[in-house]
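Every number in this text was worked out from the coordinates using simple rules, so none of it is lab data. Remember, predicted model here, so these are calculated numbers, not experimental data. Cβ atoms are built from the backbone, for glycine too; each structure is taken alone.
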Structure I
Amino acid sequence: MAMAATKSAKKKSAEAMKSANEKLAEAMKSAKAKIAEANDAENFIKWYETLMKNTSEMCEEERRDHETHCNFIRGKLAD
């Protein structure tokens, strides 16, 4: 009888551990999603600033580089 109680306790302990691990995995997934969302927002702000940058006082080489960056950003935003 004591052995059955021990097995039952071990089974409950294993189930509790599995449940705790699942909760931890879900919390980690949620945290990673929030971090990715924050990074996306930060990137969007930087991209917007780049797209709206005044090019009137840039030399030709800077304008070409800026156009390349803008084309890259537009491609990313189109996805």
Structure II
Amino acid sequence: CEFKKPIRDERRITVSVWVSRIGDRSWDLDYTIHGPRRAEYAIGRTTQVAYDYKTRSAAKISGKLKRELTKHFEAPVKFRETG
């Protein structure tokens, strides 16, 4: 997560979530928290892994799930360069 500035009025924020990467066994969700007039407060990313509880290992994403994820695909957020 990358915090950009404090939220001054929590009644006026919007949290957006979308799929930013789809792999064979995992996918990323990106997030933005923003307010009025495009004020950006934070961005983030999490990785979800398809899991097979029988084999206790990562599983291949089914075609059906991949099609559903694709419906919500958008460009990834851009994080600050670290180095």
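For the read-out Cα extents along the principal axes in Å, a value of 47, 32, 22 was computed from one structure; give its label from I, II.
Source structure for this number: II.
Comparing I, II, where is FRET efficiency 1/(1 + (r/R0)^6) of positions 28 and 52 (r between Cβ atoms, R0 = 30 Å, to 0.05) highest?
Largest calculated value belongs to II.
0.25 is what came out when FRET efficiency 1/(1 + (r/R0)^6) of positions 20 and 44 (r between Cβ atoms, R0 = 30 Å, to 0.05) was calculated for one structure; which of I, II is it?
I
To which of I, II does the computed value -2500 (helix-only ellipticity at 222 nm (-39500 (n - 2.57) for each DSSP H run of 4 or more, over all residues; to 500)) belong?
This value belongs to structure II.
Here distance in nm of label points 7 Å out along Cα→Cβ at positions 36 and 68 has been calculated and equals 3.7, so which of I, II was it run on?
II
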